[in-house]
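Structures given as structure tokens follow.
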Structure 1
Amino acid sequence: MSQAEQHQQQRRRGEPIGPLHGVPLIVKDNIACAPMPITLGCRALASLNATADARVVQRLRRAGAIILARANMSEFAFDVRSRSSLGGDVANPLCPTLTAGGSSGGCAAAVAAGMADGALGTDTGGSIRIPCSYTGLVGLRPAFRRSQLDGVAPLSPSKDTVGPMVHSVEDAALLHAVIHGLPPVALPVRSLKGVRFGVVTALQGEDEVQLEVWQSALHTLRRAGATLVEVSLPFLEEVRQATCLSLYEFRVAIDDWLSKQPGAPSGLTSIVDSGAFLPEFAPFLRQMLASNTLKTPLWLAGRRFQRLLRQNLCQVAEVQRIDGFVYPTVQRLPESMAKMPPGCAPELAAISGLPAITLPCGVSRIGLPVGMEMLSAQEDETMLMTLALACEGALGGINEVLRFKAGYRQSGTVCQNLS
């Protein structure tokens, strides 16, 4: 409240203000925001406080943002739910019996429920886009840039990114510009006429409820003037296999990060020995303890595949004259807190390092949002968000419907439809 009052006084005095002046934001619990805790959702790190802001948080503050709090997350950002030993499960504001997705689920739930105007999450293999899809938000995974990770606890340094989780594409563009130190400018307004999207049919899934919405969204884009071309990506199975990069990178990266945090455990071994983490992660953590070097044949193969995937995606886009690839962000709607959604759609961007954005493309007959992911074959977030803005305009009004349902609420309508 004191920050808000200070911002209000600055405005009254006519002082220069930033593009995010007085905007309340949430930050994920693996992004340093001094003097708040930075726990990664783990009980073994419950007493760890950030001593300095991450670079992206510094830029948010300079732009005038008010950091309300940091949000619960999947412990260590390991999975696509948001369950941690420190914060428990994150419920979906649209139906509290369902997961909000992960690993940035706390951020998504807070924004979808109206607690803040936006949030800053991290995305390694889908951790921004999955929860945004489940809660009806817009989430941007920018192109991979290591320099933006200063002050961010690592999971997989070759794939980690930081990005916005908000209600609209324009808000995503504003936050993206601020955290990258770019001057905020309005996105160009364009129609979808002449735009060619490659529809990755292999990633559409088999969820009939979701497919109804997906096919309707594609029809809407066609009517708005877009050309949709079905594309086949023969390397999808290899994408699934390349997710192992995190397994080899986490042990080395987290030990290095912990060594720089005052009062932190000495390393991953110390955390495992303490037992102060979710028991379901014990086998995974012990497997990681055996990975004390990166230079394994599987890691090297994964790194080579990253470059190959990017080349292949760019080649397909060039040959078919595609402006962007589109597919459902997840292949199945959320079922419960316990179940993990299948599929590798979010990993296309994660492995290739290319930017991707998710935006709601419709609301299913049971009241849950369906997300459309758009992947660019270029490291150009402005072009990607310009296309997403055109799609958002064509699809129309979905965000407002979802904000009413989250209602800021709780009517329970969605849960009644599911029961």
Structure 2
Amino acid sequence: MSICQATIKLYVTRDRQKLRIYEVNLNHQNHDGSEIFFSHLPENRKLSPKTTKEVADQLKLKPNKKFLQDKIIRETGKFPTIKDLQNLNANKINRNHNGNDLKEAKKLLEQKGADVHILSDGTDFHGLYFSTNDMKNSMKAWPEVVFMDGTYNLLDSKLTTMILMVEDSNGISEIVAIGLLANEKYETIKWYLETFLQNNQEACTRMKCVMTDKDLVVRKAIKEVFPHVSLYLCLFHTLKSFSKQIKTKEMHITGEDKDKCLSILQSLAYSSSPEEYDKIYAKFCEQAPTSVIDYFNKNWHNIRDEWTSYSMVNGNLDNKTNNRLENLNGKLKQVLGRENTLIEFINSFFIWDRSHNIASATKAMKNFYTKPSVNNYSPCEQLYSEILTNKAFEYVQKELKAADFVTILHSDLHTHHCTI
């Protein structure tokens, strides 16, 4: 099909100040000349300055763009595409030339009441640490188990968002520190943890354990900064690592061998006592190929106190994985989105944090005003249920029920020893 012959021809005047039309052909052919076609031309989809500003403000709330598109069409008669709205949002971001300015970010964090620490060598930026009074109070109140993990793609500068988190008395996850790290080298991770220690010195003396994945750099830094705490490996990541590292080709084993080994290793991970572990380990050494045994002994056997179920009991509040932190990371990404500038990240984070604090306070309030109308509690259980949160009572009730199967033969109140 031939193209439309309609044309408007111009030339530049001698003084180069004007364009003069010298030929016009308005005879349109071979295309739809309807009003719909006309209204969808790029120049006719353009929004007025006032509407553009209103839409830009609405885009800050991260609305469903199809609903926003429909609203614009109904109110203005314009027909912007979804791409137009995305470009409008991108242009808004690009106009914020201070979006990744470190001084502006520090100033904004301080305005929001955060303590800010920056690691640099004079020319290169390595990390930014911040925490608020609420974060410090959470650490002070619930320091027993600290979860640590990094999440990615929240910032367009590719910084890693390193999070430290605790579990409160209602079972809610509470962030206690944020690190925006340019790298995950030992020196940077150690600085991040040391800064956290300096800001929470008393609370850190009451830490019982830290839950992480099997990142050797992170583990080394934790052991250096917090030598008194137990270091636990996320059970989910442990099993995932087994499956990833045991390879049929490299270890010269069959797929059946791999499946059998993974089954035994899973039993080791879930073993309920050192004796059960030793029994399963003996079976593993008898049945597994030598290459798999060598891998396991080199990387896992000597640190079994860090990843077996029976050993993860020192203040971890029944947490054997980092799942609660990964769930929190997912919620952060739902609100913050991806590829934020520093300024956008900070503003969006505190929007999320405010909403999270409201939810936490609401749940805490319900603990005081909502109690089971009917229960089968013993007198002792009833007493604890009245003074503890529902989450805390779950732990105590579990121990009280277990005590029914224990007979105390002798106890000494002075030495706090007993024979059962």
Structure 3
Amino acid sequence: MLCSIANDYSKMERYELQPKKSVVLPHLKKRSKTTDTPVIFLGDQQMPVVEITTHVGVVRTSDNSPTTAIQENLQKARRTLYSLMSAGLRGENGLDPETCIHLFRTYVIPILTYGLEIYLPSPNDIRPLEMFLKKVLKQILSIPVTTADPASFILSGLVPVEAIIHLRALSLFGNIALLDDSSIEKRLAYRQLTIHGHTGSSWFSNLAIITTKYELPNPMEILRDPVSKSQWKTVTLRAVYAYWGRRIKQQALTYSSLEYLSVGHYNPGKIHPLLRITETQTQSREVNRLPVKTKLVTGTYSLQSTRAAFNNLDVDPTCLLCKTSTETLEHFILHCTKLQHVRVQILCDIASACGENINFSQLCTSDQLRIILDVYSTVDVVHNKNTEYLAEIDRHTRRLCHALHCERKKLFALLPTRRRYGL
């Protein structure tokens, strides 16, 4: 009946229905692997019965599984990412990380999560999306794929894919709540929540579980007393960001490699201050210096001590340059005698930039190392209004880390091949 009405209306308005979109998608029952195959005609033509089709850009299947839609989104997101590489969206030798993350958030993430709010996939279903997000973030930040996952979120200011999908679903529910009480969508929401509540398998029941997870008002209360779209967006954004902010910070504290990273300054939606390049700084120069700093602060910079700990061969952890002690992070940055001529002047510049607020030269080596790796870990950057002061200190610490890395690399090139690996 509905198909006949649509066909007659198209003839009356003189437009043609798209044959590829005019298909029948049977619904496969959960308790049965078979389904009835209906015979439906559109005019004189029989509509084909398919198992997969696209509706409003979202891939739908007969079993209502999100797997096909997720794979389709992954392919589209990869193509979008590749198209942006020519504009500088890549790791080293590209744009600064803040701009790259902004491009990634604006153009790639919406495609990656498009239409998934109507599925509300489980964590197992979205695992490929999470892996893709983490891998791309680590490439943009120029850190190895073995870096602790919380570090990529803390530095970029992004949240996991699960949080993004939940935000979209909550936004969709807010739009339904603003509809008239006589609308089909709102009546359906009332029915499902009244009959099943949190225990059903419908979309509204799953959304009720999400509101409980983020300590949001009950969906029935929102339907009875809806708030404005902007107010609902603010409430949901704060709740979701607060939940994932606490969770990622707690995860980061379990990684010893992130002990020098200021985990407390993770603010979802805002990039970490370590990656910011101010207008007074030379962008191209600072972009080249950032990868060394991010590797050092995330504990992924390759030193002899880490090689000895994670290598099956008998690797000597002693510094290959000065041969006096184990090459740890502190030894490399502050104590190696072969690199002393590089660090002396820059350490003076750091002490001068710190001024009287931080008496750098009088601090112990552990505190000096913490300031060099992440000066923001020693202050409350949220309440400290003198951000230019901290940015200047951070610029000199970047200089130091990059200069030490270049000199170490140059001296390593003079060593025999076997000696470079401490064998």
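Points to keep in mind about this one:
- Answer label among 1, 2, 3 for the case where volume of the Cα convex hull per residue in Å³, for residues 69-292 alone, calculated from the coordinates, equals 139: 3
- Structures 1, 2, 3, by Rg/Rh (Cα atoms, Kirkwood Rh): label with the highest value: 2
- Structure from which 3.7 was derived, distance in nm of label points 7 Å out along Cα→Cβ at positions 53 and 85, options 1, 2, 3: 3
Bear in mind that the values in this text are calculations on the coordinates, not laboratory data. Predicted, not measured: the structure shown is a model, and the values here were computed from it. Cβ atoms are built from the backbone, for glycine too; each structure is taken alone.
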